[in-house]
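Several structures are given next for inspection.
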Structure P
Amino acid sequence: MVDVLRTRAPQILGAIRLFNGVAALLLPEVMARRLGSDPEAAPGSQYPLRMFGVRTIVLGLELLRGDEQTRARSLQVGRYIHASDTLSVALGGVRRQLPAKTAVLLTLLSSFNTLLAILGAGAAKPPARRGVRDRLPF
């Protein structure tokens, strides 16, 4: 099972990112309600959800459509992105800023995304290191 997750991590994580990103970008009111917020009472909550959506769509497309180096970089960076998402939602639950059930579910989902990024980054070919001479235009 771990081997399947490791080899399929970019596709699985890319699909999850794309789904969540499109939902946040196009349906921020629905996402806000799922987070326990009333979008009519706090219409400003839709703006950061749309920003999250755009970020998440780009990350998903990098994994699904990018070349090998782009996917490897996205998985490397994704470890930190998903770990910070996990920490943020867990803190939101502890501070009672989110309903308890929502916080637990989102913490588990973000933890799974973090695991996928870690497994995928371990299986991905690391991006080629470039020295200063490689960056010079002449």
Structure Q
Amino acid sequence: MSRKGWFVLIGVPALFICVYWLAYYPSLLKLPLCAVKLFLGIDCPGCGMTRSLALLTHGRFRESIYMHPFGVFFAMWLFYIFTREILTILTGRQMPQLLSRKASNIVIMTITFALIGQWVIKLCIKFIYHL
């Protein structure tokens, strides 16, 4: 098995276990882990993702989406790559790609623009409410 495969099989469950336990320590979730927020004082496009995943692991979907709208999609993507790796091990062969290279690039660009768009909207809302 490749390094990527081991990383997926160990890393994805470890990530979900860590964020699950983080919800029990709210003071840890308030620590500034983001370098952009720490040095510039503004949220980055990914700010809130850890809290979103922590809330999601406890079934608090509405709050998870409020923290970061892409947390649910990120969790679904992690579940997909984990399941794909498990199926590769069980069948003994590499699973075919879900999307073609061109379709994959379109999805990545769409997600990138949506992520930046939600970030700009979030910053504008914070700016307006701080006036």
Structure R
Amino acid sequence: MTNKNPHITVDAVITHEDTILLIKRKHYPFKDRWALPGGFVEYGETCEKAVQREILEETGIEMKITGLIGVYSDPNRDPRGHTISIVYRGESHTVELIAGDDAAEAKFFKVHQLPELAFDHAQIIKDAFMREM
């Protein structure tokens, strides 16, 4: 990333019973670390369409947006450069996962037994569950 404007990304917190959907990253940064599914918003695309597209590409499931968790804009959250992530809460009636695109694997984890996470995703998940209470 070489321009001086932040890039916009989207992520999703998708839960099923007492589990949360994560993907294992296939590429730099944080290759082989687990993360919330998501990615960059493409030019001419709404953030809502972008998060649904990214979830489908990375996990094979169609997501219904059920809320907004927050906006994360720390300039140091991504080693590639300044990114702003809009994070949605979502649900899917499909739990059969097919990893694709930037995901080496997609898997539901118990909320209280999460692996080490990439980016600031541990904080995002904490925020998501604090707001549920």
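For which of the structures P, Q, R does the calculation of mean projected area of the Cα convex hull in nm² return 10.3?
P
When helix-only ellipticity at 222 nm (-39500 (n - 2.57) for each DSSP H run of 4 or more, over all residues; to 500) is computed across structures P, Q, R, the figure -6000 traces back to R.
Out of P, Q, R, which one gives 19.8 for mean count of other Cβ atoms within 10 Å over residues 70-77 as computed from the coordinates? Structure P accounts for this read-out. Of the structures labelled P, Q, R, which one yields 2.8 when distance in nm of label points 7 Å out along Cα→Cβ at positions 62 and 94 is computed from its coordinates? Matching structure: P.
Quick note: the coordinates plus some simple rules give every number you see, no bench work behind them. Because the structure is predicted, anything quoted here is derived from the model rather than measured. Cβ atoms are built from the backbone, for glycine too; each structure is taken alone.
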